[in-house]
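Visitor: Just below sit the structures, each encoded as structure tokens.
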Structure 1
């Protein structure tokens, strides 16, 4: 339940959807739905699916703006809070009524994705989602804000970003919303030397983010979750954040050793555009790329490329 199918339920032709593995039935998708003012109306039923749907209200929903019969019990908005979060089991029958305006971000997580995360962490795959409606969830809210930041500036969500969000959100949902026992403790050791080299090699070759955690894990002969835990132990950060670090490192090399224009430096470093490069670089280095270049240019004379 994502993309156009979700838009049909809410009668919102204005939607945006990003998916993982678009060539087959996706295991994870992010869909944003927006609507102007409109009267309360009954929405078509969700198609039954072996999946979880997480809905985040990007603007506070007023009491009575959304209500439903979920698995036979009445639910709805009880208080207006920003980034209110709803967790739905798409296998549960539901009747829903919606009133505009609204701005929702939906995360679709298939049961296959959740089972794979559970198996990777040595916990039971026999789980059941505890439905929650318009609650305060700081973890999901913060993750949503991190997704919206680049989207607001017109940047695409690359495969590595989507893959990272899918794994983190899936693990969080299993542990906090499905009553799954505590995950296996993190390994005491990180990646082996050859695994670190192979991972860095693949990330540097895909600075645009066109690689997934799964591909990196398979190259290291590890499961995705085990790889992610080992990676954090080895590098002290997530795969996505390490990619950002490598982009900035590449940018600094080009700034100090060449006279390449900032726009080209941004693209060669894996950023969407110069604005995205400047924002990230300034946040990490506490100065703009232009200022950093003036302070660190190769005194022997930068090359043209």
Structure 2
């Protein structure tokens, strides 16, 4: 009895999954400011959908025939490409890396749905290899969010390279100067118009705190000015206007500089509205067009 039930579920589940998941190619999904872990898991849906679709098609098609398998792969390539094009017209961002996820899901299904032989097992190994990058993305994002939640209200202590995950520039941790723990992050400032470090994946609910703090070490003998910019999710939707965010300037003297900013000042900075402290999306610490290159050490970014 149980065997028959499990066989029935095994047959009907892929069909139900494909029907239920298909609409989500054109609705819902992560925004630019959603959790990166949510985005990584959402991308896994491409793989899961096309894997289940192959299980459904296996009832009608013989994937042991390499011509059929190749034709289905080509159809997934064309169909996946059309999905990405359509997404760009329905308020979603078409992303061609998703097409590779679609193909990966199809190959997983094609090779794992049919009986094994040496060529099928070669395809299975290849499909697992193709799954690995996405698996490690999800794993790293899960580790990052676990650490971020566990150490909050410390936003970044720079004790692990994991805290720099997703940075567009390459930064290095340093044990030369630090105000807490055993490391800080070394930030090289150039003579470009803007130069600094951007955080766009910090724990974003600051509503229960009174002030933001961080420490900057200046190893040189002269002072200079730096800037900070903080915005919420609404700032992007309102066109990135300068008057719609918090901006501040502070002097960096020789040695350690302990910077404190009141959360009320951040909340009241946008013109005509209050910043949503539960949806802080970006913090940038930077210098403007320095006359010479410099190096600073940033540490202990936290809320109190």
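A short reminder: the numbers here are calculations on the coordinates, not readings from a lab. All values reported here derive from a predicted model rather than from experimental measurement. Cβ atoms are built from the backbone, for glycine too; each structure is taken alone.
Visitor: Quick check on the output: 13.0 is mean count of other Cβ atoms within 10 Å over residues 40-47, derived from one of 1, 2. Which one produced it?
Guide: Numbers: 1: 13.0; 2: 18.9.
Going label by label, the one that fits is 1.
Visitor: Looking at structures 1, 2, which one was P(r) over Cα pairs in 10 Å bins from 0, in percent calculated from, given that it came out as 6, 24, 29, 22, 13, 5, 1, 0?
Guide: Considering all the candidates, the number was obtained from 1.
Visitor: Which one of 1, 2 has mean count of other Cβ atoms within 10 Å over residues 160-167, as calculated from the coordinates, equal to 15.6?
Guide: 2
Visitor: Taking 19 as the value of relative contact order in percent (Cα under 8 Å, 6 or more apart) derived from one of the structures shown (1, 2), identify that structure. All intermediate terms of the calculation are to be shown ahead of the outcome.
Guide: Working: 1: 14; 2: 19.
Derived from the structure labelled 2.
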